[in-house]
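So, here come the structures, one by one.
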Structure 1
Amino acid sequence: MWRRSTKNKPKSDAELLVELVQQAEREQRRKERLKRRRDYFGWLRAMPGWAKTLIPLALVLLIVLIADGIRRESKEFKATLVAFTGNVQVLPHDKGQWVVAEPNMALHDKDLVRTGQQSSATLVFPDGSAVQLEPNTELEVRLLDFARGGMRDRSFMVRFGSAIAYVSQFFGARSQAAVCTPTAVAAVRGTAFRVVYDPANQQTLVQVVEGSVRFRTPIAETPSQPGQAASASGYQLAGAAPLPPEVQRFLFAQVASLRRFEQPPHWLQRIEWGLTNLLDPFLQILGLAPGGWSYASTDFARRTACMEALRRLRIHLESLNEVPDYLNPVTLQELTGLHPKEKERILSAFAGNMLESYRKVGRDQYIVRARARDKKRTLYEMTIAEIRPVPE
């Protein structure tokens, strides 16, 4: 049977010439690519030997500084129980029972601290701020938050008893702190004050030692200056009154003892936080937000969470026959049909874990404002028609 020959047909001189030309063109393109690469990195070859050694070392040092800066940031999300006397117990948020306090015990969001008779406890924070619990007091750590640039957001609740708070001068100009009771909020910046709450008659008392305090309830607000005391019975505010001299002397002595924890930030910390703040947009793209590796902690995610929480709150308000006349910004107490866990989820998306304001403008009309927990503390306004960011 006839078969086709498997031998290749000899190439003509013209075909061989074409192949040689194509091969020469490919070789020329390869040489041009190599030349471009040499020209692009030529400055590296032209550098002296000491510089070639220094650049890798500088990159390694930069990575180490950023990593250590992120490590320092993680400390901002906890308080340390540095000292206590008598009977002091702690209820961690992830456990169902009280445990005996231990020296240098770390406290996080939603943890509770309780002191017994003739007992006290002192919580200290990385910036040197401190909170001292007096006897027969229960305090909830509501929020310990931090954003790059040294912006801190802290919120506590005195469930019963009294606590003295000292806010360090290194707390941060754009930072905010609040000590709440179930019926009132004392918002501060760089100050020292005492909060007392009696749950039997829902009486809140704020005594200001230094700085100023914005003292408010769901229906009223008043500023308090040093040497003054402001009180509220339920949601009703009473006028400010001067502190008795013996109370002032006692509070000054207590605040002086808390100042010993205040120390300026280390020079290395300033360098590291300057780097992390400068590189924050790139670090957030990588998911390296303050407090851990999570895209849920990025600014965009926090703004989205705030709007989603407002949307859920609006759904509940729309289900009511008539919206409440006022609304507790810390507990949402007036929304009796809302599950406590849902209230907690909604409030956790807001700066300070609280609403900025609530105002009823009709039977079913309202204006609610809340701040996101992003770096800019973006302010959002919610009405029955829309949720939108509003200028300051």
Structure 2
Amino acid sequence: MSSQTSRTTTIDIQKWKAFAAAQAPDFTGTSFLSALVTDPGHVSRLIDDSLRTATHSAPGDLRLRAFRPGAFDYMLTKRFIDSPLAPDESAVAWRARTADSREACLAVNDISSWSLPLAEWVAALVREIVSEGIHELPSGTDVYTFVADSGWTPFGIHKDSEPSLIFHLGPAPKEVWVWQENPFDASGITPSPSFGHITFDIEPHLASAEHHLLQPGDFLCIPKDTYHVFRNLGPSAFLGLTLYPVKSRPLITEALWRSAPAGNGPAPAAYPTGQEIADRAHALFEQPAGCDAPLADRVRDELTLGQLRLRTTGYLSRPHSAALPGDDPADGAPLRWAHPGVVAATRTGSGPALLVRGRSLPVPEGLDFTAVERATHSERPFTLAELGEALPDGLDDASRTTLARKLHALGAVTAP
């Protein structure tokens, strides 16, 4: 049910480039950019399409949470999941129809995984943040939306462990207060492992904060570990981008597990003995028969492969299957590459493969995809037949057609 909305110029790209050059990769300062998004309605419609796809096709996979003031609401969350968006219904209208209070709100994480056009829009922004060979986003990102109407953020005054990049879409404005210095003593703060520390004693502290009024299209960057709170002034949604700082330990642990034969064996019992776990850990470091590569090299190769997958998604979550096209394009229909680097040739433990938006597509041995990788940086349109003709020598006509169709089915190429 994916809705393929055409690309439009929806952001002041020079303003965004200047922000990224000044702030990336650490984003240590609060930054307000007026009218950064030049067509907030377009981005809102992409979010609407994402929610419509998810609630109709796979609502059980939607990472949605509904809140009331100061509390997560399980029953309201279920009501949203069980209430698909109607055709042409907006997210703010859906919230109003489904909730029974103006102060009820909802947050949806990984929203870009439900829409190829939305993922492409965000990936274009992330490309200005990333500088390959200097700094990247090894632990990825989260693209989320927050839909509300009235009242304060349900989390109170809080701080996050990552920088928050907020693109306000409206239609109503939203107020934000940001505390550059920690103005709170222990008596006014409730410890929380999720938010560090929070307080619901909001209004007495507002005078000491930096205040912003976000109109539709405005942007605000809030550094990590910086206290802030939002107040809703009417129905609105925003798109948020969380840039996760690198989590080296789990990345390396996962690469070690994938690179060793013991990591690919049967899962241990739910409650094994300590000795069984110790033996399994020892087996991770054994050299497998027939393998000449040292373990250190195999771990490095697994990490490199993981980062290559992430680059092909634009550092976002890979698309949900419900967001991918269900049919071949019409004969002669124009196509384009989804974004630069959306396809990358590599070798996995199973042999040569193309990585396509985070998914592995096995290919025959001995093919050179260098020209295809370069072509992803071009915006020149082409047809499915022309894509097949541009695939490497060594493929017969039937294999070219099949591979071209698979590239389209995995979202590597989309309608202009």
Structure 3
Amino acid sequence: MHDGFPEHSDHLDPTRAGTPVIVLASTDPLLRDLAIGAALLEVPGLVAVTHELTRDGGDRTGNPAYPGTGDGGAGDADGADAEVVLIRRVSDLTGLRERSHVEMEHACAGCAMREDAVPTIARLLDERPPAILLALPLDAEILPATRTLSSAMAPGGPLFGARLGSTVAVAGADGVLAQLAEGRDSVPAQVSGADLVLAPGQDERGRDVIDALRWRHSRMIDDAWEAWAAAAAAGSHDDDGLEMRCDPTADPCCYGLRRATEVEGAHVSDSGVWTLELTSERPFHPGRMLSLIPQLAPAGVTSRGVFWVPNRPDSACGIEAVDGSVIVGVAGPWEEAEQRTHLHVVGYGDASRAPWRAVRRAFEQALLDDDEARAGLSAWLGRPDPLAQYLGDPADLYRTAPPAA
């Protein structure tokens, strides 16, 4: 076996040599399907595989059982007992070639990748297409998909000989603000993880938000008529680079607006979108940080970053916020990385009131003050932990197996 895949020969199949697989992610079914159609028209012979995850066998577009869940899958509690079905569509320029329903044990994009995408792509590679496009389930993140595909493309894997082309996120400028207002954390996750971002639409503020969320070294296309698929097929995806960008303990990555003016340490675009980088070597005070969440992550702001707290100094804690909806958790140990508290903030509310001032003030107030910092970490021994319900037991960081009952 090779990382869960059936064993294959290490000999490179010449019919597969260099065949690019383009991973495409989106939160909008219409924009995703338009992008797939454009790719089929642009690259003769390209084959597209589209995945949908549902709880009743219907199309995802007609079944809201899967709200934004990042990895494509927890669904809602009301449908917990319903049957999970993967719908796979294979298309080329001639139209729909096949449509299959596959029963799944779990409603997650990771299972869909391992159990269906990899064997389907392996089968299609035997047809010698110039490229294969894999459209992930709506809201699914790019990194879990590229991890699975990269493993399958290694020597001995079922996709050995193929390669990853550029990864693509489709985020419409006209709808992104409404999606963020719904708390769709999959929007920033997809945009920040893509090598190429398609942002069609006329809303300048929405376009600037997408620009602020994306990796600075990615390419962004905001012209709906501009060709992109051939470039994505010719490009290559740096899986290690994406892992680094998604690792909260790594050095902060480069994000930001292409066209912005610096104002009081923030960068503000003509449309009123702004970005702010907040960094300190000091930890957050657990209680103050919790009480200041509404000011740190208000409506009209999306942010992500890492922090540490003095009562669990070995834990790198992640924070993600989308329009007032906040998630915190332990990302892992700091290991060799330097402890720090860092937030990358993107605002899209009323910039005329300089909202970055309140966010910066809340960040500074949440940090340990001079007296608390001088007291050292020992001062926190035995004190109540107001973040325990969110971060869990500090001892879990070192457990390799569940604790004994």
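For this structure, a couple of remarks:
- Among candidates 1, 2, 3, the computation of distance in nm of label points 7 Å out along Cα→Cβ at positions 183 and 287 that gave 2.8 used structure 3.
- Among 1, 2, 3, structure where volume of the Cα convex hull per residue in Å³, for residues 111-158 alone as derived comes to 134: 2
- Which of 1, 2, 3 leads on FRET efficiency 1/(1 + (r/R0)^6) of positions 151 and 279 (r between Cβ atoms, R0 = 41 Å, to 0.05), largest value: 1
- Source structure of the calculated read-out (Kirkwood radius over Cα pairs in Å, 22.5) within 1, 2, 3: 3.
A short reminder: the numbers here are calculations on the coordinates, not readings from a lab. This structure is a prediction, so every number in the text was calculated from the model and none was measured. Cβ atoms are built from the backbone, for glycine too; each structure is taken alone.
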